[in-house]
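The structures considered in this document are given below.
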Structure I
Amino acid sequence: MHLKTIFLFLLFFIVKQKVPKEFYAKVIGVKDGDTIEVLYKKKPLIIRLAHIDCPEKKQAFGNKAKQFVATKIFGKNVRIINKGKWHWNRLIAEVYYNKVENINETLVENGLAMHFKKYSKSKRYHNLEQVAKKQKIGIWSQPNSITPWQYRKSNYP
């Protein structure tokens, strides 16, 4: 059993995929509003959308955020701007579709994601969130909505 664990550990590091700062890949899955799976060089890669946090699936607008992302980018080739690694070996990235549209920004503009200030100091995302709040779009249409990070802390201790 111990040898099997060592083998799997070594296999993970041998097979570990190197990805460039910018690349194109096909979206093959939408895990939730802020996590997608792409096919890059014939291998699946999990992408966590940078700067944002979408409601959890059981929260209001959680499934709507997932469906929104699926409608916009599932099955399409997208441009990925690699921002680095995150928990569980996920790549953090901004994802562009239709050549110039940023799905991360689009989610915030439509009130389907919040600016994830704990991990992002972006003024652009802050401003997009303020506009959505002011217009009471999506998650901002509900007066007592809680943030995804508060929801996770309360429901997944």
Structure II
Amino acid sequence: MTHVRLFDSDYTFFGKIYGQWDNSWGDDLDMFYGAGYLGWSGSWGFFKPYIGLHNQSGDYVSQKYGQTSGWNGYVIGWTAAYNFNLFGEDFVLSDWNEIELDRNDAYTEQQFGRNGLNGGLTLAWKFYPRWKATVTYRYFANKLGYDGYGDQMIYMVGYSF
């Protein structure tokens, strides 16, 4: 996601693009455009809410509604992080969340709902100067070709170059 500050303020124009290819329900490219706010940040972390329009490009074709491509409703979301220290160790609790509203009819059919949810809650432990371990609770509803609510856990050890 890219935020561009408007007139030296904490208000922004933002854009986000992501895609999924070679999956069981068709290729999909999602583009969000809208307004955000960057004013809630400090040494404690940040909270960056946004609201936008959703444009979608996909190869799924509904027999009843046609292609999924084009106008695909709205998105409300945020990214957030909270930095803290516990037992002398550095941690970050972060979250990203997207709520998709009023999707087009073909995408609604493909993703099993007029509205959808997409996000992840992550705990990261910075256990050595360039090393970290993370665990993410990934959640989604009527998204990623999944009917209803779905979730998974993602574990990672990483090195910062």
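Coordinate-derived values only; no laboratory data. All values derive from a computational prediction rather than experimental measurement. Cβ atoms are built from the backbone, for glycine too; each structure is taken alone.
Taking relative contact order in percent (Cα under 8 Å, 6 or more apart) as the criterion, the highest value among I, II goes to I. Looking at distance in nm of label points 7 Å out along Cα→Cβ at positions 41 and 137 over structures I, II, structure I comes out largest. Source structure of the calculated read-out (helix-only ellipticity at 222 nm (-39500 (n - 2.57) for each DSSP H run of 4 or more, over all residues; to 500), -1000) within I, II: II.
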